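Once you scroll down, you'll see the structures, which are given as structure tokens.
Read-outs: derived from the displayed coordinates by stated rules, not from any lab. Just so we're clear, the structure is a prediction, and the values are computed from it rather than from any experiment. Cβ atoms are built from the backbone, for glycine too; each structure is taken alone.
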Structure 1
Amino acid sequence: MTGGIGRPTVAVWKFASCDGCQLSLLSAEDELLTIAGEIEIAYFLEATREVKEGPYDISLVEGSITTPDDAERIRQVRDISTTLITIGACATAGGIQALRNFGDVEAFRSLVYARPEYVDTLADSTAIAEHVPVDLELRGCPIETSQLVEVINAILAGRKPVTPTHSVCVECKLRGNLCVAVAHGTPCLGPVTQAGCNARCPAFDRGCYGCFGPAESPNTPSLAAWLEEELALEHPDLVRLFRSFNADAPAFRRESRRHEPEEVAT
């Protein structure tokens, strides 16, 4: 830790996002009480105006990089952070705003803004790791606060964090959920999505939306083929299914591209 004497300092940063991951952090009062005495929140504008100057031992970064200013600011954050942890789908995969990566940003800008020349933006919404080295990624839209508490505890204890790499299907089995895809014919990304949410949506008879991004070694072509054959999903349906919160995560991006019309995909 850079702090040396005293409690490790933690900073929380926002880039292009909905603030959902920061709000999850603010809502986790009970969980945070277990570690509140061990850390010092030095920078967290969502919670307090009081700011302690860096460098910081731990930086938690929410949001994607969407403007030239963002790209410069994240480099500055990296320079003053010993450990940099990205939190949420925006920071780890570009977020829902990465849907722009599949279209014409200039066309979007001219349609949305009366004076588009005043809007300085990048062509793509990208993950933090595409700009600076990242020490750890926490997935989710939003993150699960229990995972964040586990990571901070692990850093304080000098051990490796315990976070899942298996799929949501494993969580469904552990929870005793009926498979919504097999039983109800509901499209579900559970077989290719990383666990972490305790299979929240399937527990309420909804298909997994892929909030935690691709699991380790996801077989997306196999799932897509099953959805086509068994549930009669057509190519536009598959494109929409893989383009949600983690649309630009490499495995999901490749799979959605495979089902685009040929003239669009090329």
Structure 2
Amino acid sequence: MALKLVSWNVNGLRAVAAKPDWRWFTESDADIIALQETKAQPSQLAPELAAPSGWHAHFCSSTVKKGYSGVAVFCRTKPVSVHAELPWPEQQGEGRLLHLEFEQFHFMNGYFPNGGAAIVDAKGRPTGQFARVPYKMAFFEAFLRYAEEARKTKPVVVCGDFNIAHTPSDLARPKDNEKNTGFLPEERAFLDRMIATGYCDTFRLKHPDVTDAYSWWSYKTRARARNIGWRIDYFFVSHELCRQVEDAWIEDQVFGSDHCPVALSLAL
């Protein structure tokens, strides 16, 4: 049996659902759909979004700021258990993680923090530091610890918006972004360590040499039309599942957000 898993940062679930592009969801044949940056509480959603027919719907929303962050998972099969947020107070409140346990694997959907605004000195000059990079890195460390604990019982599938381009092949202008958050050495080093810990980037597993394949483009510069993008949305699986990855791909013809969906076919 092959499972189709899809992940998409929708940049506002209510906003994208009001667009024709949302037919992507209603026409989907996926077994699991994970969304990031939903920016809504379930109570703010129309019934067909909060509880769509044929799906088990689960949400983790921000409690610290309305219209911010948030993740959701829609699955055809009822999970064994569902956990929202990481278990430590320092990483709670922003609605960044849903963990669904299924019979054969743990499924984790994350909207991982971005590095925030650049910090400037008293004269307005860039310092090379970013306001939320320390929080971002602490969140990643806590997440990996949590994932490794879950992995003791069954394999792990992790998807979501990581807000990191891993290698120069994963963004259009690596040289221009070496000192920008999302491509900082410490951010990229985390993905190195995640892979060394025993997780594979499924897209690179199946397409090691592909370039110009991105999942996010800035709205500000009309970057999508020119494909000046970043690959910051991923499916990782723990090594126990690497041989069962049939394919991984980017659905770059799906519009409605500044991100596009990424997907995985997993033989179980």
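Among the shown structures 1, 2, from which was the value 41, 29, 17 of Cα extents along the principal axes in Å, for residues 186-249 alone calculated? Here the read-out was taken from 2. Here distance in nm of label points 7 Å out along Cα→Cβ at positions 106 and 194 is compared for structures 1, 2. The highest value is that of 1. Source structure of the calculated read-out (Rg/Rh (Cα atoms, Kirkwood Rh), 1.00) within 1, 2: 1. Out of 1, 2, choose the structure whose coordinates give helix-only ellipticity at 222 nm (-39500 (n - 2.57) for each DSSP H run of 4 or more, over all residues; to 500) equal to -10000 when calculated. Attributed to the structure labelled 1.
When Kirkwood radius over Cα pairs in Å, for residues 98-225 alone is computed across structures 1, 2, the figure 16.3 traces back to 2. Calculating relative contact order in percent (Cα under 8 Å, 6 or more apart) for structures 1, 2 picks out 2 as the one with the greatest value.
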